[in-house]
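Given below, in the form of structure tokens, are the structures.
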Structure I
Amino acid sequence: MSKQGYVSLKKSQRSKQNEIPVKDHVSLVERMKPINFTSYMGQKHVIGPNTVLRNFLEIGEIPSMILWGPPGCVNIIIQLTKEKFQDKTHIVKLVATTCGVGEVKTAVKTAENLLKFGHRTIVFMDNIHRFNKLQQDIFLPHIEAGTFILIGATIENPSYSLNSALLSRCRIFSLSKLSTKDIIEILKKSIHCMDGRIHNLQNSDNVSKFIIHSDTLEWLAEICDGNAQVALSGLEFAIRAKNLSYDKTPTIGLEDIKQGLIHIYMQADNKNEQTHHLYSALHKSICAGKPNASLYWLARIMAAKEDPVDIARRLIRISSEDIGLADPDALGLAVHTLSACQMIGMPESDVMLGQCVIYLTKAPKSRLIYNALKAAQKVINETKESQPDV
């Protein structure tokens, strides 16, 4: 019963080994990633047999393209493409949230040098929608000249987030969430990978580390809303929480799976809560008139990879709520900062955000408008009689 990544034990040895560890430090999500397009579940309309993209990949050609869809699906297709071409092509992976035009120019120079020797370059740009439309123009001449092949990944509708010139030079492939049937097949493979058994579907004579009912599996596949990563992470947490051994075969029930999903969503909630606390700390520092503290919390927010446009929106709210008529120019500066962030993006917009934060911090404060508006809203909400006619 030897499986890659697992301890191989004879039946006589299993009684001496209370716990059989799964592959150390490698998540189930990572282990279940497909190794080729044939083993990939779902997206048959994009990479299934005889599809345009699949045919391109099979003959070793690939067009510049934009992959639009859920994060997990897009990233796995990009990974499979890298595996297909890594021996033939130089690959550069960039993330729009952490790089700027400078990194793209460096990739262009590398691609131009390699092209002289007959080598191709593929530039993967993740979150390409986070480049503003002016930044996106840098790709245009190099796509036309064949300097490199661009593969952009986005979760936003390309028609709204990408400029029309870039769209006209790239093929758009729309990906969809995995179906419940696809998720079930992935979960079945993962259970087999972890030496488990599905009750009512597999031979009960086989020695297994755990048993899970098919109904529980179907419930998990439906509740994860097409996200295989959530399903696999919830299953893995439920399995790891049990004392797995070959001597006693525990059953993974519905409550175990629910606890696993709660753990996954609590991690996401903790991240969201942490982001909320960072924005709250920035807000309080601005209101308290502490420029050093304000810059510190701004830097923390940017380090958390928050969208600069979202940061600027918060500053617009602060300029009206806490400064208001004490300095009417504060609102104008915050609005201009938002426009600048939309035009330039990160990392260049960091100084503009810092400038706005310092201005708001040093500006005189007044909550007169905010308090007056709240008082008017309170009167309307608490009045039981009909409101006055216009």
Structure II
Amino acid sequence: GPMAIFGASNFPIAYSVAGGDTASALAAGSTVILKAHNAHPGASEIQARAIRQAVQDSGLPEGVFSMVRGSGNAIGEALVDHPLIKAVTFTGSEQGGMALYRRAQQRPEPIPVFAEMTSVNPTFILPRALAERGAPIGDGFVERMLVNVGQACLKPAILVAVEGTGFAALRHAMSKRVSEAPARTMLTPGIHGAYLKGLCNMESAGASLVAVGATATAEVDGRSALFEVEGERFLAEPLLAQEVFGPSALLVKVRDEEELLQVARSFKGQLSATLHLEQDDLPLTRRLLPPLERRTGRIVVNAFAHPQEVCFATVHGGPFPATTDSRFTSVGMTSIERFLRPVAYQGFPDALLPEPLREGNPLGLPRLVDGQ
């Protein structure tokens, strides 16, 4: 049935009008009503016209894709409330995603809302890796943190390491990279304002400012920042684990391996988690994996989660509050499963079955028959 898709603010293409949600919904045979984001009306219009032309060229019904625009909540609420809408996709804040989710559950016919909302994508540097590669890992972490001025759902935002050999080099490398980063324009005044508020919240929650980037020269420039906090304080203050959407990061200094495990268990649902490790770190890694597997949709070893490859193995999802449904991915080949449901055909003559199910397999599709 028809799907309501909400375009994202931070990716004008990949998570917007011509993004993965639209593509997978259309591929599943659904019609799409897309609510364009106010942050990029021009880009949305260009994409909508291209999709409309593709619909005409393909001989599809004209109404298979529609785009609506407008400020405020009225249009989005009307889409979610409409009785013909069968599912909703959303990429944005936890507040926005949960408002849509609750509204969809209050309908006479509740519908699924596939909302991707918030994630800090924690990175853990284990002791041997810290001793041997602390500085380059720290430099690479900040490099990924600064991509898109920190306005990416897979931005690594929190780095956890045991204070010991290599920690000083890690801290120095991160501080140096942050202090050299130029201030760059953020996507919208609203995102910029929320970023500044997030920085204030970090300091008020007990984090120490370690380094800042170049001074902003424009009103909506995002100035990079690095904070540091002791593991004990991090565990005591939930505000420190909240996402700050922009070019900032938090370095969490823990006393020992046990406190590192406590920090790992304290996180809510995440899109990704990253481990940097060496052979000597395997025993600790085996203890760390179970809590991370329960809290994240993707675990990366000796690399960084951002950017990600779009392929059959892609999982871009995770437990709440990263998403509202951890069983699905919003990116990759299996993202189409959000828009499908099973139907069994029992006792049908072959001529009445859909073509993919007919005995002769006229479409030549790979199939499972009796489990084989």
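Odds and ends about this structure:
- Calculating FRET efficiency 1/(1 + (r/R0)^6) of positions 129 and 241 (r between Cβ atoms, R0 = 41 Å, to 0.05) for structures I, II picks out II as the one with the greatest value.
- Percent of Cα pairs over 36 Å apart derived as 30 - corresponding label from I, II: II
- Parent structure of the calculated result -16000, given that helix-only ellipticity at 222 nm (-39500 (n - 2.57) for each DSSP H run of 4 or more, over all residues; to 500) is the read-out and I, II the choices: I
Here, each number is a calculation from the coordinates, and none is a lab measurement. Every value quoted in this text rests on a predicted model; they were computed, and no experiment measured them. Cβ atoms are built from the backbone, for glycine too; each structure is taken alone.
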